Structure I
Amino acid sequence: MDAPLPPRGRYLIRDAYVITLDAERGDLPHGDVLVEDGEIVAVGEGLSSPGSEVLDGTGRILAPGLVDTHTHLWNGLLRGVIEQEPGRTYFEVKRRVARHYAPEESYVAARLGLADALMSGTTTVCDWDHNARSPEDVDAKLRAHRDSGMRTRYAYGNPDNHPRDEVMDLADVARVQREWLGTRDDGRLSLCVAVRGPARTERDILSAEWAFARDRGLPITLHLGGRRDDAARYADLMQMHRDGLLGPDVQVVHAVDVTDEEIAMLAATGTSVCLSPLTEYEGMGIPRITELLDAGVLVSLSVDTLAAPLSASLLAVMGTALTIERGRPRGKAMTARRMLELATIDGARDLGLDHLIGTITPGKRADLILVNRADLNMVPCADPLPVLVLCAQPANVDTVLVDGRVLKRNGVLTAVDPNELAAAATRALAAVLDRADWHQFALPALAEADA
């Protein structure tokens, strides 16, 4: 399944339409970018670099890599299992199968989700793990992160359906911080703590988990719960504020049902919001993107889960979110550039990585995507930026660099065999379903995979 990670090369990306998202540089219709040892060293026009490998940007858009700030990689194996019928809704499936994952299935699931994301131009993913079953399971996922070549954040959570009166495995969070960060991860991994929050934990457990994260300088992320009328899951933001739980180290996911008062409070405390529009539209509501942004709240985007089922495409998230936001009275003025910022530099800010990625700026790491603007679904492409946000599909993403490594070249992944990964994912799902004694699905792809 694996191929060795390609080395960090010396590349001159020549004559692309460069969307830097750097306020001082703007867009360069015929721009060049020079990359050396994983770093962007020059951005301009007519650059020369004898000995560098030239990546032809003619007819292509060069943009910062996309940043997904919240995706549950472990349940990507369940794509096609979930449907809106009795016994197959998201939470029913999750409860039935989560405990049957072994580390080898967790590894494959993470590789699948990361490879799918990479195909669509996502270079950074926050793996929001609410099924961290054991230290061995966690290490399998982190090996998948490392082997993918992508930039990742691991949001260490708890096993699925963890008792509300039991603390998460804080000792193992400390082990991961000690053993993985800066040593076994090639500098591409960061860590945060995924807490259950006040609606799903007892107060003393909540306090212990929050204090642990803050004592160790680890950011905190939690699911708000989506719909306010889902009382068993919805966290009371104002009470959290009164308890001193919110702040610039906290990310709230699915803040769809927030009031004006809560939005003002989020802005005042510096608490960030991650939205997953495609899953939120289905079951939670329409997020108030413009209101959050107008108030000064930091907003980022995510896919959430492949199990929905969805592809891991932030391109699809951006395009759909922009279209629906413009249909809201308050959102009519939303621009494609602002939506692209949510999926790049604002995502980087949300993960504390904006000093490294998110814009095409000398000194930052080379997380870059080249998108073919000459494909039929992209032409005539008079203004490449809105076409990128509203029209681009994974097949248009020609080349992807992460930390200066070319992980997708001419439309082909370079660090994993897609066919072998697809077969491994199908076998992994079969193993999980077999342990769960669930034999409803014929899974015809299994025969093809085994063949």
Structure II
Amino acid sequence: MEKYLPPRAAVQTLGCRVNQYESDAIEAELEAMGFEIADFSELCDVYIINTCAVTGESERKSRQMIRRAAAKNPSAFVLVTGCFSQLKAQEISQIPGVDYVCGNRNKGSVVTEAARLAREGAKKEKHAVCSVLDLSLSPLEHLSLPAARRTRAYIKIEDGCDNHCTYCIIRKARGSVVSRPPEEVLAEVRKMAADGTSEVILTGIEAASYGKDIGGYPLWKLMRDAAAVDGIERVRTGSLEPSVLTRTFCEKIAEEPRIMPSFHLSLQSGSDRILAAMKRRYNREQVLDHVAYLKSVKPGVTFTCDIIVGFPGETEEDFLATMDIAEKIGFLHMHIFPFSPRAGTPAAEMKEQLPWSVKQERLYRLEALGDGLSHEIYKAAAGGRRSVLFETWDGEYAAGHSEDMLEVKMKSAAPLTGKILPVVLEAFDGTAALAAPLSS
């Protein structure tokens, strides 16, 4: 009798943390259905590509991954989901080798469809099945993780965005804000804690808007409730729009020590004129005021951010305003993107598009400033004490993050993965803080 070999499946993820969470949930469901999970580079019976469409380049990479899967094993089933498929399902369905296309509100359907196709056996010559739902008529899909998969567990708390930023296509790909019920989120937090996870990151497409569609249950309350779960030592959030940092928000999270003193701001610019052109919901003064207040009530807090340089019409004066706000806040790290016109957005049609050379020059200048700011923070931390959640070990160094999101590594003869240990920071090697056990 031939030994039964389970069908092999691989999931390739492009884009944001929310996509990664959803891919993890898909993998878990595939395993529960009897699939063996393999790497995307391996020969598989099923390939699932969870796509991104935040930029034109993201779409190009998504197409590339779809074609790569079809070429790797022409007899394999290829299923596509995510933002690119939500926006351009018909285009994807015409790519040779694609069998199934679904969108962002029925991603879980790739599991049942993969199981059906695997049962059918031989790949049939036919057009791909398209099952992309109307976002305005579709509720939040209840994907969740049955168990912790990483030392730091990301938990999706909402989907969609109600902003109308002129450079962004994601509202069309993800729909309006839909929040997971708090009891559902907290049940997952408890599940992660039971599996030994000590840090959770509450993430979403627009996490700052969490709760507005379910009676106003605020993000700060969800953070505090998550921090109160037995076994959870650290709570963080994904990217936040700066307007969420109200006095109430700052005071409520400052009262809870298990909410970590580190926040990522979706800043985008330090110029009021450019922020208005982007249709952001805050101005420069509000950002500086909110950040200053959070620093006053939660000492030692650090900030990272996203910034776009070279937005249409951005003058040297506008750019210098961004340089100035970055210096005033003192970012630990900046994710800097040169503006890339996204077809289908108002910004792509704006006049005064800047030459690529200007965007690159401003990118380099802001990166140089960011490196300097980061190095100052690390050097100032030398001699200080931190608690580090260790996440990796390379055989010589254990590495992880401190409460304030400093990258820390410490010599260790054995893995420390998953442990939170007190350390003293001794030096900065240009990329991370070098630490020693506090006891020594």
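Have a look at I, II and say which one yields 2.7 for distance in nm of label points 7 Å out along Cα→Cβ at positions 23 and 55, as calculated. Could you put the intermediate results ahead of the total?
Numbers: I: 2.7; II: 1.7.
Structure of origin is I.
From I, II, which structure was distance in nm of label points 7 Å out along Cα→Cβ at positions 71 and 271 = 2.7 calculated on? Structure I accounts for this read-out.
For which of the structures I, II does the calculation of Cα extents along the principal axes in Å, for residues 167-366 alone return 47, 45, 35?
Values: I: 47, 45, 35; II: 53, 36, 29.
The value was obtained from structure I.
If you work out relative contact order in percent (Cα under 8 Å, 6 or more apart) for I, II, which one comes out largest?
Values: I: 22; II: 9.
Greatest value across I, II: structure I.
Here mean count of other Cβ atoms within 10 Å over residues 31-38 is compared for structures I, II. The highest value is that of I. Source structure of the calculated read-out (P(r) over Cα pairs in 20 Å bins from 0, in percent, 23, 55, 21, 1) within I, II: II.
Just so you know, all these numbers are worked out from the coordinates, no wet-lab data involved. The shown structure was predicted, so the numbers you read here are calculated from the model rather than taken from an experiment. Cβ atoms are built from the backbone, for glycine too; each structure is taken alone.
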